[in-house]
Structure 1
Amino acid sequence: MIIKSIHKFIPGNFYNQLKVIYYELRRDKIFEKCHGYKPNIKSPQSFNEKIYFRKYFGNFENMARIADKYKVRDYVKGKIGEEYLIPLLGVYENFTIKDWNDLPNSFVLKTNHGSGCKHIEIVKNKSDSDAEYIISKFKNAIKDNYGQIGHQPFYSKIKRKIIAEKYLDTGSFTPDDFKIHCFKNKTIIQVDRGRYENHQRSLFDENWEKLNYKLNSSYSDVEGLTRPKNLIKMIQLAKKLADGFDYIRVDFYNIDGELFFGELTQTHGNGTEDFKPTCIDYEWGKYWELDVSNKTLYGKINNKL
């Protein structure tokens, strides 16, 4: 890729601007490469087309409030109660060695405005961790304008912070992640296992019947997964958090029957995750009835695409 090859010759800010321009010029090609068809963002029909529609026409101020991993805690507390929040250990604008020393032996460190490995660190044992590396990592992470590249402008509106949360100990692997896709009249449960090890994924309906298709064909199915005893409660809580949205993904960790809120996601996979077979993309698109008249969810719709 030409943009990557010239990175070392140009200043960082200008390089990022070039990446933004490159993305916008090749947006439709990127979409087609992911999904095998050309997008119709002005009149979206598929699930991923509607993700793109929200990326360009969403109410970015409100989306930022929901995407902010720190501020969303108030939303969750008001909707379902603070007992479902992972205990907060610290909030920082600049994470220092003193902050590191003040934290317990195990914890999770992450930014409130980003996602992915660059924005999270799971510390299971401080004595086995490189404090200097982690501090440096988060100095870079908090500078990262996460929403700029890939057109998710609401992330850029978040006042950036670093947050430390209690580590949820489930043994050697990260806990299973229950991601509940909430539409107005449909609920689909996505279970991700080993997100930072050997990522697996399976999909289920509300009755825990396994769905025989894939969302992101690169992942194998989760093995040995049984119906959670608190499945009904988890779905009820997800629907409470999803109230007022035409679509949103609600994430929970389920640790020995105890539920912990993960995050609310408004643009699943940034519109890049493929369905196998592709027709399911359109089936999910039918579940999502865009409520464009709802000004809490959407801004001004224009034809500048």
Structure 2
Amino acid sequence: MIAVMGATGRTGKKVVEGLLRAGEKVRAIGRSEASLANLARAGAEVRVGDSSDAGFLTEAFRGASAAYTLLPYDPRAAGYRAQQARMGEAVTTAIRESGVGHVVALSSVGADRGVGTGPIDSMHDQEVRLRKLTGVNVLALRPGSFFENFFDVLPVIRHQGLNADVVEPGRPVPMVGTRDIADAAVAALRARDWKGFVVRELLGPRDLTYDEATRILGERIGQPELPYVRLPPDEMAGALVQGGFSEDMARLYVELAEALNEGRVRSVEGRTPANTTPTRFEDFADELARAYAAM
């Protein structure tokens, strides 16, 4: 049995589906029974509960040979780092108390720092907790920025005719598709062939600038001249709050963008065949185009 947190999310759902296709027994963990229904029909055992509840997670992990863990992202959280700390402590306690032997933990490029990287600081904190576990083998996956984050800017493109962020237009950023993250997690959860605490970056096929990504997306949606506009930090934070982010989360988002601009969020491994993943943004942009056309 392999337990998977965030089973309806951008990576967790793909991990569950990949494990089921491979013939593994899977326990899908999430907050909503309705959202987990399709995975249950596909053959997964489901557990519904609160990811900040150590008791719930301990029982959800119990009897599993391996687990995929993450800290769910909530842009509405008023005290994001404190919320992430509560969940991180619950996850770590559940791993320790359940006796699960191998853990694949979703982290991020930039989690080596711990200060000044916005929401990635919380992933650093979680890696620190996981490193302290004894008798457990942990693989921390550190992907770059998700291709799927561009789904969130499609309404802006539709209504304002541009893509905007704080990141410098020409700043190369490692970007990766969640399918490749899930594939790496599935392979590791099945193989369970590492010892101790291990870090593996996942960097996509190549670094992309926001200018490049916007141009590629624009071509796919029939707007080859689609502009990318770099916003001042305060303006970006205000737009995020208007869109539903908490003020705390908007501040952290901007802090992350500025950390990218300053080179503080970057690969520590350097690009290698092992951390270069196959899915190209040029191909993924077709999914974005279909979503855009359906709006």
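Some notes on this structure:
- Looking at percent of Cα pairs over 22 Å apart, for residues 26-105 alone over structures 1, 2, structure 1 comes out largest.
- Structure (1, 2) behind the derived value -13500 of helix-only ellipticity at 222 nm (-39500 (n - 2.57) for each DSSP H run of 4 or more, over all residues; to 500): 2
- Structure from which 3.3 was derived, distance in nm of label points 7 Å out along Cα→Cβ at positions 66 and 282, options 1, 2: 2
- For 24 (relative contact order in percent (Cα under 8 Å, 6 or more apart), calculated) the corresponding structure among 1, 2: 1
Throughout, read-outs are computed from the coordinates displayed, never taken from laboratory work. In this text the structure is predicted, and so the values were computed from the model without any measurement. Cβ atoms are built from the backbone, for glycine too; each structure is taken alone.
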